[in-house]
Structure P
């Protein structure tokens, strides 16, 4: 099944019933900028057209709403190692193509000074419909992210995995935080990208619990019947079952400025999805319930605001925990899945926001910090 806009829930159920566990797909979004000024550059149509001449890029490069953004996709892979190899090849080709045409690509959650009012929406029926439907919301969304797909067999099981994954989204966001700056100011947030995207788009952020496929399908069918959605890509939740691919897709994380960090984070996300499925299968979660929406939302805000520098609430234990300790516990919990899938997770001591703030507090300008991020992106993704 290749239709990304699949809204026939009966067909989507069959896609999940025939899916394979723990296949992997990676999607990385890059800002297209002028190499001299680092201002956003609306050159997606040109780069995308050029990409069609390459068989690999032709099927892996994609647009994401605004004309100053381009996405590269690994495609379905049978292992983490294969996904990483495929993605690395595609990155290199994309960066070479951009360089040949005098464009640069940058990986950070936001552009620190671009005016969203200047952004152009991609001129396709799909994106022009979103512009018409969403108005200011579509115009405002100049943000960049990392998405990871993990195959899950079984429609009910995919919903159960998604339900349980919701409470892991705050720590994954905190680890990935890489967008402290907006409008030439320090936003005071670890991930201002998340505040822009998840607080403005409909059907976005952390979804409620659906329990099983029938409950999920009933809700989506209602949205479809009453005209709220016309394609499945209008379900922008931070974790969602992908109807066409038979995957659970995690969409919470900021784009990472180095290839090593992006690869490590994708590995961690994959392990979290897989370990969740394994725990459901073993009955490890049988005697407990996922956290309530308001509890997850509290930790979600803490991740947005403080990233890895704050604390999160262990609602089951009734205590606060340093976010660093929450990460350590997550790594310990996912060890079986990482071992089984051959996933190595080598995260840096400090994430992108922490490093950027250190530079800022040491006297670097926001422009200098973004330039350093651009250079790191080119050096690590493009080689």
Structure Q
């Protein structure tokens, strides 16, 4: 099967030759895998069997798509958010609306004039659209976008103290995500539209379910609707313990939920599969906090096999992925144990890397 065929079949609960994979790698993990396989870091995804190709056309490009080489280097993005590299990731150091008055917040303008540049990040994927499952990431969409402008504490305080302003600004954040979704869906041969809005922490939601339903749900639903109108699968990313709103996401038409952090309350993958699996597919569930970096090979194999068996018990509806990026302290044997349970052996991965080297040399 091609990667596209494999993912489409899994989402339709049809037979596949192996479980589809969409694994994310910590930048340091990507580097050491590239050295091990003797390929450029950009080819690691292909060597490790990723079936999905996706990139960002909204604010997450500023966080993940702009890469600095040294700690302390940074940039100010098109939204006015300031970033600096700390360790492997960019972190926000300037929130443009953190100390803004109500009038200044209302006067803020989203970078619609930068839409073409943002959309251009999709272009390198188009040559592989026939073989691979192609996604477009329009996150963050609502709450997470606003707090990146306002900072977290004022955003949460404003939701309680000035709900009218919150509704206006959440709507404007969603307006931008909706427009980028519409443009991308009209222009590119997409297989899914990927929305994202982190509203949960490790132990629960960052707001009450009632507040989420009032402020976030209607706006996020508008983003989902663009994907649905274009006949696409809709995927959604939210870290943490979001169990109280999963039923709402299903009601909104969500097709794929990521990342399923299994150690968080209410997020046991097999329990979620039992409750929501008839309507919802899942991507994730392999623990990156304890299992992969600290478990034995036998434990990784057993946990991965339990996950695969349980999450595909209805014939599919699952994409193998970790609950976060695979950390660099993960033992090599654990990485290969995970992949072997998924049907990609170590020799197969080395062979894929050799083919990629040969192709790059032509």
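No value in this document is a laboratory result; all are computed from the given coordinates. As the structure is a prediction and not an experimental result, all values here were calculated from the model. Cβ atoms are built from the backbone, for glycine too; each structure is taken alone.
Quick notes
- Among P, Q, structure where FRET efficiency 1/(1 + (r/R0)^6) of positions 31 and 327 (r between Cβ atoms, R0 = 25 Å, to 0.05) as derived comes to 1.00: Q
- Structure (P, Q) behind the derived value 3.1 of distance in nm of label points 7 Å out along Cα→Cβ at positions 127 and 175: P
- Which of P, Q yields 23.1 [mean count of other Cβ atoms within 10 Å over residues 63-70, calculated]: P
- Among candidates P, Q, the computation of distance in nm of label points 7 Å out along Cα→Cβ at positions 103 and 335 that gave 4.6 used structure P.
- Of the structures P, Q, the one that -14500 was derived from, the read-out being helix-only ellipticity at 222 nm (-39500 (n - 2.57) for each DSSP H run of 4 or more, over all residues; to 500): P
- Across the set P, Q, distance in nm of label points 7 Å out along Cα→Cβ at positions 23 and 247 reaches its highest value in structure Q.
- Origin of the value 23, where relative contact order in percent (Cα under 8 Å, 6 or more apart) was derived from one of P, Q: P
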